[in-house]
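The next part holds the structures, each set out as structure tokens.
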Structure I
Amino acid sequence: MTRLQLLCGLGLCLSNPAMAWEQVLIDPDKPVQNWRITSQALGIKAEQPFSVSLRTLHGGRQEGASLIEIDNGAMRITVVPTRGMNVLEAVAGDVRLGWDSPVDEVVNPAFIELNGRGGLGWLEGFNELVTRCGFEWVGHPGEDNGELLTLHGRAANIPASRVVLEIDEKPPYAIRLRGELKEKAFKKVDFSIMTELSTEPGRSGFSLHDTLTNQGDYAKEYQALYHTNFGTPLLEQGARFVAPVKQVSPFNAKAAKELGDWQTYRGPTPDYDETVYNVVPYADAQGETLAMLHNRDAELGVTVGFDTRELPVFSLWKNTDTHKQGYVTGLEPGTSFSYNRSYQRPLGLVPKIEPGEQKHFHVRYELLANKAAVADARKRIEAIQASRQSEVRQEPLVDLDKN
């Protein structure tokens, strides 16, 4: 049997022999299936053998939800195409990037009412490492122009219409998972979001590249926020957030009381609930910036890199409540902060996308597995800061008590 016959027998399409193997995993015309491919079956002799698998969950509110697992030999990344192509978790050795939410199922959006709980129904499925927020709006629930906007938009609860796996046939054998989300409503919005997660064999990290297209005939407002969430072992008493900060402000009056400690974390604290800080980061000459979370001893951490020309602001969410309540912090690059959209127009944080126009969003995640890696990331952040001053605003950007 030839290599091409083997690939055809596996249901794989060699669409471009010079570029990559491609397989459609999810499509409206394709029946539900469990599926797996390995580097060995593809005849790829990578230093780190890898595999990709697809399975469907059953039981409870996760009935019918699909999971795609990419094991690149160093990190196992789990994507949920049923939930906006969100990243459920990423595991490297004994380190898990993610958190423990009271929501212990991968909830199918069919069982979530976003308008429930006064617009907080989104929380009934919230448990991922990376949750896409947007794209018509992000932020806290509330009315805007007479319309109820639910928490953080619809993206996290839109099942991907089509998902395609692509694997380069030459080193470094990049693995790309692409999925299309459709956010559409008659007379309201006609958005297509092409999502892409990429990684390489042996990499302790992954990258996202999303492309938002306005397919309608009129300019529309849009917002995007990448709600990236970490619990233990990174989050603990004395853990620290590090970034090149141009400006920081408290989200509300509660956060203002703890402004002096905004970059450090408590251990699990009963009745703490949450605090949030609005950050405007500095960037390098190319617009790139880097944020880091590391544990108390600075021997384990993670970086979040992004382009400030695409995602100009950043929210730091500190939910250091009890473990059972959800001990977690969110590192959240975005076009906007987490205020309701109506409050963000005066801040210039509700951009528009023209008919046929595309907007791109790039975010990169890397695990820092030792002190040397944490120290190197700190040096890169300090180089971006470059001795520039940080403005610390004592008052929130929005007076929520008056609105």
Structure II
Amino acid sequence: MDNKKNGIPKLRFPGFTGAWEQRKWVDSINISNEMVDPTTGKFDDMPHIAPGNIESFTGRILDNVKTVKEEELISGKFLFKPGDVVFGKINPQLGKYFYARVEGLTSADSYVLNGKNKNITQMFIFLLLQTRDFFKYSVSVSKRSGIPKINREELNGFKFLIPCKEEQEKIGDFFLNIDSLITLHQRKLEHLQEQKKGLLQKMFPKNGETVPEVRFPGFTDAWEQRKLGGFLQEYSIKSKIENEYPLLSSTNKGMEYREGRTASESNIGYKILKINDLVLSPQNLWLGNININTLVTGIVSPSYKTLKINNLSLYFLLPQLKTKRMLEKYKQVSVQGASVVRRNLDFTEFMNISLVIPTNKEQEQIGEFFKQLDSLIALHQRKLDHLELMKKGLLQQMFV
């Protein structure tokens, strides 16, 4: 039987057997309407957390939070306290919400939520915002001309099923532990990414220099300057339907498989990208859409540039492609497009960008080092993705 009809979740803790009860938001959850004046000085040292400071769908606070004083706020804000749940009402499809651990102020574009009685826990409210049913409802009622927004009346009309308080607490503690584990892996991943960023600065020469700050023992020779065109060669092989190559996409984060996987009529003319070849997007390259394909031979949009790498270690080149220095170089050799926000790469100038290159042996050692570091980063990313996917699945099974 459909668990929606019988009011019983697919998965629950032992000892709980009764059907969940239906409640209306308006009867169970209070939406604060008490605003404070941030100019009084009373709130100066508190954090100001707006939707732009919240990671979508995780409740994680980003590292761009500033204090009320630093923000120089002048308009009314909502005060939140530890245990409050904060939900961003603008563009609810972005999933901006968090469970407050400290006291602070939030934007007028958010709602501060609290249970109206002791029969509903704050953690249950926080988890309710993460369910598929609430997401669908909040998106559907917020569709209107202009900016999508869910108002108080629409929130108050939401209906949901809820178990006894004891079961709520069990569910809350369970997901609290999962969130703690996700946060732990997120911190490990960020630490590794910061380590890599620092090593990239030290293990490659700075602008105008030919010797890095840190290098492996036994290497003392100065690095030689070479242009990208000296080891990159553009090629373009058009795909055909019968090739049945997987569809690939190059993004700022790396190479990805695209939905669909195989070629179709609409992909005729796509470019074949082989393993260990370079691919880049000529539009806004300075944002980092340049990668080496380490997945499989596949096809990519004809808008990409595809290049072979000759006489240079693949894993030596790979970590340099997205360094701050190189991104700035890409920006310098890009020209303003038809759109104000678009800059198109001057490919000839791109090929004239210079790198400093060590001996083949030192290239291999540096490349192998960063290859292992990237593998470790990828491992932590997979663990994090698995935990987030597991949480999503459990939310569907443990809520009605």
Structure III
Amino acid sequence: MADDLGYETLEAYGGTSNKTPHLNELAKNGMLFKHCYSTPLCTPSRVQIMTGKYNFRNYIGFGLLDASEKTFGHYMKEVGYATFIAGKWQLLGNQHQQELAGGKKGTTPEKAGFDDYCLWQIDERGSRYKNPLLTDKNGSTEYPDRFGPDIFVERIESFMDQNKETPMFIYYPMVLTHDPFVPTPSNANFKEFDPKSKVNDTLYFGEMVSYMDKLVGQIVKKTEAIGIQNNTLILFVGDNGTDRDVTSHIGGTTLKGHKGYTTNAGTHVPLIAYWNGRIQKGSVNESLIDFTDFLPTMIEAATQKKLDPSLTDGISFYPQLFGNNDTAREWIFCHYDPNWGNFTPRRYVQNQKWKLYENGECYDLENDDLEKHPLDLAQIPDSIQPYIAEFKEILLRYKK
């Protein structure tokens, strides 16, 4: 799961600003989803994808994961999988985040269902890129002249080597491509770069996207090297829209990232599924995918059984990986109240074409995906009124 990466940044979706050959190959040999939607910000998305529940049920504050919640780490352990997480944590909460949440605290990776880990920002921040400060079971360590994402993938590969004969579940919430925008090891200036210089230049964004792509390719190659590629499902997704300082070219136009806000540019993220020999090569999926859907999908992939619907708001898209769209969802609901920054709480329901907010704003997403021209509900054609009525009912159903 890439950090701050909207769909428009990838070549597989028609983006022309960045080079992503490994993800192109993943899509070419797997399934590309055209309509996957996250929440607009990292913690709400992470809580939702890990627990399979809408935020109004269990979101306690920015940078926090309720310690009483059951995550996909717990579920996968229960069905016999060794579990590992590498990358960004940011779910225990610092003092400020805990104060904003009324004194509530988050949780640690061990308590969230992970056997082992290598993470940035559990209870210390430090750098995530050059000279990273990372934490594992042995404590926190700074790695001079190293690049954090390289270390995460090294640890992932080591875990794969150790568990190649047994079922394993690896969650990689990447630190790339979140700011600060800095040189990567692919840059000739990386050795001389001083991370304390506070450089944050969007000119490095494309380089960071390409490095992220390289690491994805490295993980795929590792599955081949240890001979598990035919029994491994790989899912690649972004956690929310692109940083608002980044503008990308797609489809002959430009699109500015809108992270933090509920437009398509803040919530429409890439999703690619790859399973060698199982998913039809070059598949394109037009169905709606919600972040609550990942947990039941993983459980069905692991057990070939459906997760009890009472435990999740999600709908498994596992059958869709093999061309069965009978259970595809018809709408997505979002409760967004991050308790962070100046973001306004918003609730809405949408499908591929229409979007209705709780305050009555309605948008035609096919013709106004930046949501600049709200529609007059009284003037919407009769053929569309059933959608609006259903969306209103859903918003009432999920009233907190």
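Derivation of every value follows stated rules applied to the coordinates shown; laboratory data play no part. Predicted model only: the values in this text are computed from it and were never measured. Cβ atoms are built from the backbone, for glycine too; each structure is taken alone.
Observations on the model:
- Highest-scoring label, criterion being distance in nm of label points 7 Å out along Cα→Cβ at positions 100 and 268, among I, II, III: II
- Computed -7000 for helix-only ellipticity at 222 nm (-39500 (n - 2.57) for each DSSP H run of 4 or more, over all residues; to 500) - originating structure among I, II, III: III
- Structure with the greatest value (metric mean projected area of the Cα convex hull in nm², for residues 140-187 alone, set I, II, III): II
- Origin of the derived value 2.5 (distance in nm of label points 7 Å out along Cα→Cβ at positions 132 and 148; candidates I, II, III): I
- When volume of the Cα convex hull per residue in Å³, for residues 236-307 alone is calculated for each of structures I, II, III, structure III comes out greatest.
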